Structure 1
Amino acid sequence: MTSVTDHTRNRSPSRGPGNAGVSAMQRSQHQYRTTIIERLLLMATAVIIPLEHHLPAIVGFSIPYIMFAILAGYTLLNRPRALARTQAQSVFLAAFTLIMIGSLIESVHPFPSYALLFRMGLMIVAAIFVASLCRDRGALRASIYGYLIAEVLISVLFFLTSYGALQTTVATDFAEASQVRHDVFANVEGNLNEMAISTAQGAAVALALGLSVRSPLRRKLFFGIALFGIVAGFLTMSRSGMIITGVSCATVMFAYGVRNVKVILVAIALVVGALILIPEAVFSRLSFSPETTSGKTEARMRLYKAAIDNLPDYVLTGVGAGNFKGPWGQRTDFYKEKNRTVYGAHNAFIQVTINWGLAGLLVLILVIYLAYCCLPRGGGKDVLVLCLYGIAVALLLRLIVTHGLADKEYSLGLGLLVGGYLWIWSKGIVPPRRRGQRQRSPAFEHTS
């Protein structure tokens, strides 16, 4: 016969001596639950970062910089215990190791410069603050909607700026398409390649939301936003942006289940819709060859060739970031006499190797691997997991096509990855849903 005590234990299992750990975990989750202020801070950060060049500076500081300062002040004052736990994560320790190695190598080369390393340190610290605030599903969901809002705003800008002009323009090869791009976006502030990557992340997020919701109206809305972002990314005529858009969206669909009939139909609809809406002149810039029709070496190809030609000079110990921008770089094809500027390698892995040699490259790969380990496993139908997959893939591909090592986008993306691993999914594993259990619609999902 079951006693009254047994019934009591069944109703309140955390009170039993064998469940002390469960009780402690429940108290910890309640203690660290995010507030509406924290969620709004994360959402605002996700919206502001891609729009940095379109927002006025305040007393010499950019709006994203001020936003991160607010995050830092709030976290230090209100969440010191969460911050202490977050900063000890292995991916952050590896990132600081990269800065230490870079500093040592920089000091033994002529013309040392620590400006890039300092900015990288700020980027990592900002990621720690983001991870300290992203402590539950509500916070992560707010950040994801921030990506969505940013994508819509940037897409509107691209459509208003370029769509009409590109529809009436004819370009037959890469050179003509590049000139069209220069003319159409002459008055647009910011890096078009980076903005195209932002629309790629937003499109992947919208696609994940569309696949996960049950309401037909909201599903059409999210798929429409995804198509809007895909077309807008192509309007920039950025080859890297086009590729990252396609790969990020494909990643979301593969994670959800590529054999799913719904996924196949959505993929076909997005491809057909994009082909109908994207102006023909855009596709003229998809070519990539060692030489253009004018006989001049293409800019990106010239930089890659310079990296190969000078490989023996930097592969072991690097040349130092300061020396690269100084005398060493000016003696190579990274230097363009017309602008009197040493251009970066357009690839983060090559750039780190040039700056700090093989040791720097190996530590960068370690940082990426540890960030990859933060991706949740086994949650292909979880909308938040799908969104993280799309964001993470876009950031990884960004490293391949750009040499920026201290971009604020990395702070946000890395912070969300670590926050999800540390606070939302135990050890990065998404618990399987029980048979018959339905996932809540994202807009009405309660914080766990």
Structure 2
Amino acid sequence: MEPLDVTAVVDLSDAGSGVREFPGKLLFDHNDQAVELELLLAGLDKKLTEKALADEASDFLGGKAVSLRLADRREIRTTIKGVAGSRFNLPAEVFVYCVLGNAEFGTLVQPLQGAWSFRLTNVKLRRYDLTTQTPAPPGLPDDQRGWTLDRMTLNLGGRGWELKDELFCQAKKQREANIQVPLVTASLRTPVHAHDTPESVSRDADAIAALLTLALARSVQAVKLEHVDTGGNCDWWRTRDLVAYAFGQFGFPAVDNWESGTLRSFIEHAYPVVAADRAWWLPTLGRFMQVHVNPCLETKAMLLYMLADRIAAKFVARPTGAEIDADLDKKLRGREFREQLHALLGGLSNNWKKQRTDNLIGVIKQWNAGPSFIKGITRACQALDLKPPGAKFLGARHRLMHLGELHLPHVTPESFWTELEALILFLMLRMLKYDGLAYAAHYGCHPIRLRDSVIQCAST
């Protein structure tokens, strides 16, 4: 999209300059998102002009709300996150380049009707479930209409959604691995319901985007929300300042649409689980995506071990609330026991300090609070019908996490990390109540049907 001429209205009262209007240009990125504002700061007082010339305009513009008035008098409301740079033509005329946050256009008029539509980054499927009819080419009769297989529907908690490919048959000429920016490739639409708010539907869309990220091994984010009226016109929109990795950064899709309905089945089974605990699932799925985009094997393994710890913590609870003894913590707090333990340990060396005794008691409390890493993963696997990995396989964690060294005398590095990735992937899929087709690179070139398999993630 070409830059738009705007008039920026910003309140500089706290800088002693009142509400000011400045001419500017609104700049857009490759996805037509408003990302930068070029402002001409003409007529500022000497103090603020000097700050701008010294590249210190962020001091009085950073964090400011700004209204951008278009030529037709409509407005875009946004926030200046910071100032990226400046230049000047005349001593009193300074151009600054402002980085923008979320932007909003239009007004939502109650009662709401129509539909909500989200723009999604980096969605790429093998195939969809439903077709869309396309017009006949110019000059040909209507019976020459075509169709595209570019849609699927989802039913999530009684609410219908439509996922649609917006770049169908518009493949890029260069290899996708060379596309080093996130691309908006799909839309996600749902009818307006009573009591909807932009925030409530965005929470739902974020859960769906997180599941698409896991399924497709691509960074899917709902970066823009539009309200479409009953006539099909967009009368309000809001951009969402979300971080998405590049289209060319991806891994092996875990749940692609190999058969009609595969992806839909996964999302419909998994969505209630994610919706019930968004605070746990959204960062968990986001960190799994970081495994795909990170080129360093050691970092991949660290992230996977961290996720293993996170998952294991979901399955370690004991009815008594203690791993060893429910009364152990109370006994450890006793003054007499602590003094006796310190006297015993002090006999080992005159240099033994009380702090060391207290630290040892803290370690015993940790043992009582939960199992070891290996035991915790074993319990999680057993609870989810997965064969637990061997102690030698999991034992590489300690040296990696504490010394930054990946010591693998028993397997090749590639086999190790694909096995560890498969372990975490299948644990999450089981937790998400999914038992259909899933793919992990460690098990060859074909997906596995989870309901038919009790998977051995590592044997030694």
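Looking just at mean projected area of the Cα convex hull in nm², for residues 80-279 alone, which of the labels 1, 2 belongs to the structure with the highest value? Kindly include the intermediate steps, with their values, before the conclusion.
Working: 1: 15.6; 2: 16.7.
The maximum falls on structure 2.
The value 19.0 for mean count of other Cβ atoms within 10 Å over residues 32-39 was derived from one model only; which of 1, 2 is it? Mind showing how you got there, number by number?
Numbers: 1: 16.5; 2: 19.0.
Of the structures listed, the value fits 2.
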Computing Cα Rg over 2.2 N^0.38 Å for each of 1, 2, which one ends up highest? 2
11 is what came out when relative contact order in percent (Cα under 8 Å, 6 or more apart) was calculated for one structure; which of 1, 2 is it? 2
Value -20500, calculated as helix-only ellipticity at 222 nm (-39500 (n - 2.57) for each DSSP H run of 4 or more, over all residues; to 500) from one of 1, 2, is from structure 1
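For structures 1, 2, which has the highest computed value of FRET efficiency 1/(1 + (r/R0)^6) of positions 160 and 336 (r between Cβ atoms, R0 = 25 Å, to 0.05)?
Values: 1: 0.20; 2: 0.00.
Largest calculated value belongs to 1.
I have 12.6 for mean projected area of the Cα convex hull in nm², for residues 232-407 alone, calculated from one of the structures 1, 2. Which structure is it?
On the way: 1: 12.6; 2: 17.8.
The structure behind it is 1.
Values quoted throughout were computed directly from the atomic coordinates according to the rules given, and no laboratory measurement underlies them. Small disclaimer: the values here were computed from a predicted structure and weren't measured. Cβ atoms are built from the backbone, for glycine too; each structure is taken alone.
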